[in-house]
Structure 1
């Protein structure tokens, strides 16, 4: 947990990546994006969610169609 905002570590790591302070903290998988209907890199935020690196849509992991790891 973040000592200031009490946010989980996974949320803090996602904020660092989104703001450009770190390149990649989470594992990356290539999966079909729900919004663009194409294959894009997805950052695994937590065990249950992943975020599209292009449109930043957050998808439950059980809803991802993973193409390659």
Structure 2
């Protein structure tokens, strides 16, 4: 039962806007507590998404620089 609860935590965060706003407003408190409660597999998903986001942001900035 506990495993099922932790496996749905990412989905629950996206479904509940109040929790998402708490994480955005105070990441030091809520985001780290939330991250620590994730399973190892979900932490890997978050790390991969963050890395992919940084790469895409770098590509976007590079294109903006070329267009000037």
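Every number in this text was worked out from the coordinates using simple rules, so none of it is lab data. These figures come from a predicted structure and were not determined experimentally. Cβ atoms are built from the backbone, for glycine too; each structure is taken alone.
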With semi-axes √(5λ) of the Cα gyration tensor in Å coming out at 30, 15, 10, pick the structure among 1, 2 it was computed from.
2
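For which of the structures 1, 2 does the calculation of mean count of other Cβ atoms within 10 Å over residues 29-36 return 13.1? Intermediate values should be presented prior to the final figure.
On the way: 1: 16.0; 2: 13.1.
Going through each structure in turn, the value belongs to 2.
Identify the structure, out of 1, 2, from whose coordinates distance in nm of label points 7 Å out along Cα→Cβ at positions 13 and 53 was calculated to give 0.9.
On the way: 1: 1.5; 2: 0.9.
This figure was derived from 2.
helix-only ellipticity at 222 nm (-39500 (n - 2.57) for each DSSP H run of 4 or more, over all residues; to 500) computed as -4500: which structure among 1, 2? Before the final figure, lay out each step's value.
Values: 1: -4500; 2: -24500.
Traced to structure 1.
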